[in-house]
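Some structures are shown below for you to check.
Derivation of every value follows stated rules applied to the coordinates shown; laboratory data play no part. Given the structure is predicted, the values throughout are model-derived calculations rather than measurements. Cβ atoms are built from the backbone, for glycine too; each structure is taken alone.
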Structure I
Amino acid sequence: MRNLLLSLALATTAQAANWPSWRGPHNDGTCDEKGLPVKWSASENIAWKVELPDRGNSTPVVWGDKVFITQCTEKLGLRELWCFDKKTGKSLWKAGTIYREKEPTHGTNPYCSASPATDGEHVIVSFASAGVFCYDMSGKELWKRDLGPQHHIWGNGASPVIVGDTCFLNHGPGEKATLYALDKKTGKTLWQNAEPIRPDSKEGKAGFYGSWSDPLPRVIDGKAQLLMSWPYRVCSIDPTNGKELWTCDGLNPLVYTSPLFADGVVVSMGGYSGKALAVKAGGSGDVTSSHRLWHHPKSPQRIASGAIHDGKIYILNDPGIAQCIDLQTGAEVWNERLKGPGPTGQNWSSIVVSEGKCYAVNQGGDAFVFAASPTFELLATNPMGEKVIASIAVSDGHLFIRGHKHLFCVGK
């Protein structure tokens, strides 16, 4: 426990200028960097861009002088981890596996949608049914695990999260959805916590059921915890043994977003025009009646995760509608539809917040920068010229954006 608390406490310092996982150094879309680019295009204010062989939805991660992405080549059955030089975009190495067995997914969700995670020594990636792989920073395979097939009608997308010596992974959705704690050095299972489909769920039988959420590691009241969104509920888990500390009901059966936490409050949002809730962290057992602060019975379709800044939640929903919501009350402060010159305003890109600015890219390739403020202010609309589903990664004053055709490094 002491090692885990220390790892969480030192995370901000140890990971300065790094983007070690899908949601960044704090695992919640917030970062401490300043002076990020506000205006750019597919050809302006671009440090470099490299062509990619196939589409992809995963977000880049960055450590030191290296940028990592997962990449599938569907015709060849390739599922790979790619490494680039951060300054030049030069390809440094590729490593992965071939997997040709049938694995269901949605047409908009190609294989390798899960993002990598790194601690500067290990790079861990989930290739779903093809296994979990760990490499060193030069591309040498250190270990691999077969956690079994991962079957869902819409495919996978949950990414690993590294804390201290442990890698946490939501191996789901599907009938055998399980939260794993793996030793990052060996891949050995430290504990596993299955989340079976509720037997009374009609949605479960039809496949409209599951969680793509990543666990959010936090220290709350001096205790290390994992905050996790499952179908119907959000809960807190002891990261040392996998035992559940508390649970709060109020979500729908489909959950795409990862939980958020600030000021003692946990926020969890369902997808597919689903529900949303906030719960005061703490208590034990079922805390729905005692700790739930607010509950929205119906919300816009949400696939991307939001971020919290100065007591407000900011999120760009699937229909392209940005929202500002008060953290403590759940009241909507404003909503605005964001639409650029791209062919669609639909959005799956999660919010990144830096210096009071929100960054996100919709599927039409329009990257928006707007103020994280109770008063809506659109600061810039930046056309990328291609489809983008991934979220933005940040490092050393640059933005790393993975489109379906190119990997971009934005900045001077």
Structure II
Amino acid sequence: MAKTNKNTGIIIAVIILIIAVALYLTQKKPTTKVGEKQDVKVGIILGFTGPIESLTPAMAASAELAFKEASDSGSLLNGSTITPMRADSTCVDSAAAQSAAEGLVSQGIAAIMGADCSGVTGAIATNVAVPKGIVMISPSATSPGLTTLDDKGYFFRTAPSDARGGQILADITKDKGIKNVAVTYTNNDYGKGLADVYAAEAKALGINVTIVESHEDGKADYSSEVATLASAGGDAVAVIGYLDQGGKGIIRGALDSGAFDTFILSDGMIGDSLTDEFGDSLNKSFGSLPGSTGKGASVFTEVAKAAGIDSSGPYTSESYDAAALLVLAMQAGGSADRASIQKNVMSVANVPGMKIYPGELKKALDLLAQGKSVNYEGASGVEFTEVGEAFGSFLEKEITGGKFKTKKQR
């Protein structure tokens, strides 16, 4: 009887061991099976010519920095490398932008970092990228209309929507004590979308909006537009446009005529080329743009500086992050296949997983290869909504001593 009990105990112990092993094996996440070593082509579509051409070199360089970091790590898809391929969106010419995108597609790109301005971004997404199943991650397209784009899950953006940006700019205007404001905007999707939000939010805060008037880019003289704004009056004029185009022309005309000396600047108006042109004449002016003062932002400043990149300009952080998300999505799916990239962007951008900051792409790639999860925080504090766009934070900017300074994060 004792021997039978002993045997029974052994059998029970063996059964328990078998069950435990089986549970371990079924619950353990397998390592990611990565594809063969290869050279992966990725497009970078930005406005290298046009109304924001002074901003795009640093944006492109920031994206290429992330691609180089992934390539140099030796950890991406069994030692694969990324070859970035630039194309010009022009920012404003949708036909030219689509043609540039088609050119990249014909060369076999796996994904697109870009585009930049909202109109050309929507055109490329709708007519090129989405039909061909190519992921786009824009670092700077902010039109609220892109939130509801019929993108089949292939369009993402690391910049937040102007639906929030307009509210932030109105809040800052209120805090600055501006009681009456005139508004001028560049006549495109970006300008009109942001102007509509800003004007509505300003009125809701008790600010008198004297006029909301569009302007066309590409003109040599804006005295007529300035005269219209001046006749409506205001303590300041909100210039929602581009610093290398009509927006700059509006400011030049206003300063020359003495119509306004305080300018409320949208994100497309913030850059060194503006203060290099007007200097101390803008010392009463202010604005906002997407950005962060968090850990990722400070880390990125150092990472970029080591690579010889000035990261202080608009959308450099978001460009690095867009590129980083593309390579992490490749690794998460174990493939540079377009559909695989699309399937995995959200999983690397949000919780759960280990937080990843700029300069840590090798760490993230290795974790993903081991079947572990990552939560890419990046330079801009990446967190996507359910439609794949950044919730986003904003930097309040003011001009003092003829230079843009960050006052605080909003």
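Suppose you compute mean count of other Cβ atoms within 10 Å over residues 264-271 for every structure in I, II: which one lands on 27.1? Computed on structure II. As an exercise: FRET efficiency 1/(1 + (r/R0)^6) of positions 136 and 184 (r between Cβ atoms, R0 = 25 Å, to 0.05), calculated from one structure in I, II, equals 1.00. Which structure is it? Source structure for this number: I.
Each of I, II could give log10 I(q)/I(0) by the Debye sum over Cα atoms at q = 0.07, 0.10, 0.12 Å⁻¹, but the derived value -0.36, -0.65, -0.89 comes from II. If you line up I, II by relative contact order in percent (Cα under 8 Å, 6 or more apart), the top spot, with the largest value, goes to II.
Suppose you compute FRET efficiency 1/(1 + (r/R0)^6) of positions 352 and 400 (r between Cβ atoms, R0 = 25 Å, to 0.05) for every structure in I, II: which one lands on 0.05? Derived from II, not from the others.
Among candidates I, II, the computation of Rg and Dmax of the Cα atoms in Å, for residues 104-271 alone that gave 17.5, 54 used structure II. Structures I, II were shown, and helix-only ellipticity at 222 nm (-39500 (n - 2.57) for each DSSP H run of 4 or more, over all residues; to 500) at -13500 was computed from II. Work out the source of 2.5 here, i.e. which of I, II gives that when distance in nm of label points 7 Å out along Cα→Cβ at positions 40 and 312 is computed. Derived from I, not from the others.
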